[in-house]
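What follows is calculated from the coordinates using simple rules that are stated; it is not laboratory data. The structure presented is a predicted model; accordingly, all values stated were derived computationally and were not measured. Cβ atoms are built from the backbone, for glycine too; each structure is taken alone.
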Structure P
Amino acid sequence: MSTLTIFNSVPAQVAEPVPAATTSRPIPAVLGADLQVPVKGGRLVGYANLDYAASAPCLEPVSAAVAAALPAYSSVHRGAGYASQLTTARYEQARHTVRAFVGARPDDAVIFTRNTTDATNLLAGCLPAGTTAVVFDTEHHASLLPWKRSVRLAPPALPGEAVRAADEALAGIDGPKLLVVTAASNVTGELWPIAALAHIAHRHGARILVDAAQLVPHRRLNLTALDLDYVAFSGHKLYAPFGAGALVGRRDWLAAGEPYLKGGGAVRSVADDVEWHDDPEPRHEAGTPNVLGAIALAAACDALTATGWTELVREEERLIARLRSGLASIEGVRELSLWGDGHPRVGIVSFTVAGHSARQVAEVLSGEYGIGVRDGKFCAHPFVRHLLDATDGGCEDGTASAVRASIGIGTTEEHVDRLVEALRELVNR
């Protein structure tokens, strides 16, 4: 494939095509769907949770899986007792489930971490000496900050420009190199052309790390089909808020890297010298791991896979279209976008409201309407500043910031319509 062909035919789709088959199970319910919250005047209203991109609620099958594991909960890997053996089996089965969920290669490592940030920092510590990371300023801080040596690229005006910029940057780097890119933006929800970027990276002898935290709750991902080297994601965005995430990918760098934590389980033997495990999983999972978190993460993967992606994607696209159409109808509300209104995206929309700070809007939505959204720069300061044409302000500052509404399983038409009408009332005051 020529470079020109890649630039001129960048695919918007980053995940596997959604199969045409019907769903095999109903969409699972989330805990807290009936949560009542106080609003101005002392009334209680049903909570409209539109903050899924920060942390998604817990799926009922995930809660059930954790509850089922608790009676036999024990430490893993080194216990001879029944409870320890059973818990170890569940923990290692969770590893196989996560591997299958992201379509990993049979020999890929699956390391359980705390979250995407933890996974990215783990990989950063395993890079060969002298590795240069190439990263766009559109990234979440978790992908932007961990690298000892990096080349930062400006936000691209078009998907093809992203591929071209990565091509030029990688061509100018000697030694080991890693391209770091998001699959779906946590600010705009826009999908990135990771298949084309992976092709470019490999053509230059580089590897690619994909931050899939905002993709995997919304779309099916196949690491093998997309030819990705590493994928990182978080359970708390995948309806499994029990403190686990995962780094999945090629074993060699992880097997050679300095152990992420030094302690029990990471070693083969300790005498005058220390012999570390060669296998990446024990090497980087020292101490007692978050067993329940891993079980929860696997249960979420199983639940989404069993449901099937067809109905999940169809319902999300219907609701996000309704939300974006409603926002566009309100004078003074401006949606943030890097690549234009028509570019494919997951269920995330960020916007500004003329005459109102983002913090003011979020507080009014919560205090008067029972709507939960996020305001700030979403731990992507350079990108949000670029989109807002602003130069200062911090993550907690209401100025030069935006409001983010994000949807998922459990979002209803009423939640979307309540947000739109609340914003219309706010603007018309």
Structure Q
Amino acid sequence: MQFRDGQGATLKALGVGFLGLLMLIPLLQVRLLIEEREGLEQESRATIASRWGGEQVVGGPVLVVPVRTQVQNDKGWSAVVVNHYLLPDTLRIGGSLATERRRYGIYETPVYTGDLEVSGHFETAALVALGSGGGEPLWADARLRVPVSDVRGIRRISAMRVGGREFAFGPGGDVGGMSATEVAVPLADHEAERIAFAYDMRLAGTALMRFLPLARQTDVSLTAPWPDPGFTGAFLPTRHAIDEKGFEAQWQVLDLNRSFGQHWREGTISFGALDAAAFGVELYQPAGTYQRNERAGKYGILFVALTFVALFLFDALGRWRVHPVQYLLVGLALCTFYVVLLALSEQIGFGPSYAIAACAVIGIVAGYAAAASRRRSAGAALGALLAGVYVLLYGLVISEQYSLLMGAIALLAAVGLLMYLTRRVDWYALGPVVAPQPVPPPAPRAAMESA
């Protein structure tokens, strides 16, 4: 649409800007839709975890010894029994995870089954020190508790081997508020310098496995055929190796590295203190479907703005009189891209869905522009612009480490290109600048007189 003065051009630009802001409404609805679908995915993961086994936090055995002490009160002296918790001197855990993906409806989540071999020992001197605190340890009632955050995931656990004897596991109490399984281990005779223990277990869980450093020195080694591990928690592996076949990792944690000691009384250590010292690995899924959709949606207003600027230039240069309704139709087509992308990516994956949705929107917008303007060149130019923008967007979405850098450079390049293309436009006349024609020199006086 052509204008005769700059005021009309300004009003037109403001109107186009208002229409662009109006597109924030459908883009916001798309964001809300992505959040809703992501919430459904989280619900499906919780359902799988409730039936398979949740995110596991596991530790080595903790010796629980009831200690009887005499306490004076208003009625005189009375006996009180308080559980004391004693950690082993060494703890070694070696494990391997068998991983797979479980589906619930259209959603899936990684799960694992871990085979763990656990061994270590208690120093007898620590047991003797426990009995020198003024109380009477009830060694016959001693128990070894193994904390496991979700005991539903225990598929198998061997007998606890202690000092050449075997003790069967059973339901137990807790360790610092964390659920546990336990064995009764009478320790009436602990004359040996150390009390060794060993057992193995098979534990099922979902996405995350962490370990508690419940020993003076805790050594953990873990392997799994998962190429994208996310090491998490309070401590990173001392050594690790990762390739396309999986990973291997080893941790070593000392009692000096944590906030609680080797011995505590019941009620003095909370679950938060134990959990803060946990470490382990997450079966990480790089840039999931909804995360990628959310990233793509963040650039929606930028795409609408670039497309509207292109339409405005067509209008300003007289190649296509663009009606406000046509701006809205093109903007709605761009917003539809994100809905189609989300719906398809849940079924066939993000990459193919992106290609299909982008080609569909480019074809619709380019065809509409060619038909409405009666110029194939306008449709081809707009289609080429959208193709370049969608290629750029895909690079931003799949790049995790450099997406911000790429986006900043692309935005700067887009602004620079726009300024270059419009450098000769007279915005007051809304037309190309016409170079002034040279004024012909006046005719010679002699020629005029003769005429």
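Consider the structures P, Q: one of them gives -13500 for helix-only ellipticity at 222 nm (-39500 (n - 2.57) for each DSSP H run of 4 or more, over all residues; to 500) as calculated from the coordinates. Say which. Mind dumping the intermediate values first?
On the way: P: -11000; Q: -13500.
Clearly, the read-out refers to Q.
Quick check for you: by distance in nm of label points 7 Å out along Cα→Cβ at positions 219 and 235, which of P, Q is greatest?
Answer by largest value of distance in nm of label points 7 Å out along Cα→Cβ at positions 219 and 235: P.
Which structure, out of P, Q, was Cα extents along the principal axes in Å derived from, given a value of 73, 56, 44?
Corresponding structure: P.
Given a computed value of 23 for relative contact order in percent (Cα under 8 Å, 6 or more apart), which structure among P, Q does it belong to?
Label of the originating structure: P.
Where does the value 31, 21, 18 come from, among P, Q, when Cα extents along the principal axes in Å, for residues 315-362 alone is the thing being computed? Provide the component values of the computation, followed by the final result.
Details: P: 31, 21, 18; Q: 43, 16, 11.
Among P, Q, the structure yielding 31, 21, 18 for Cα extents along the principal axes in Å, for residues 315-362 alone is P.
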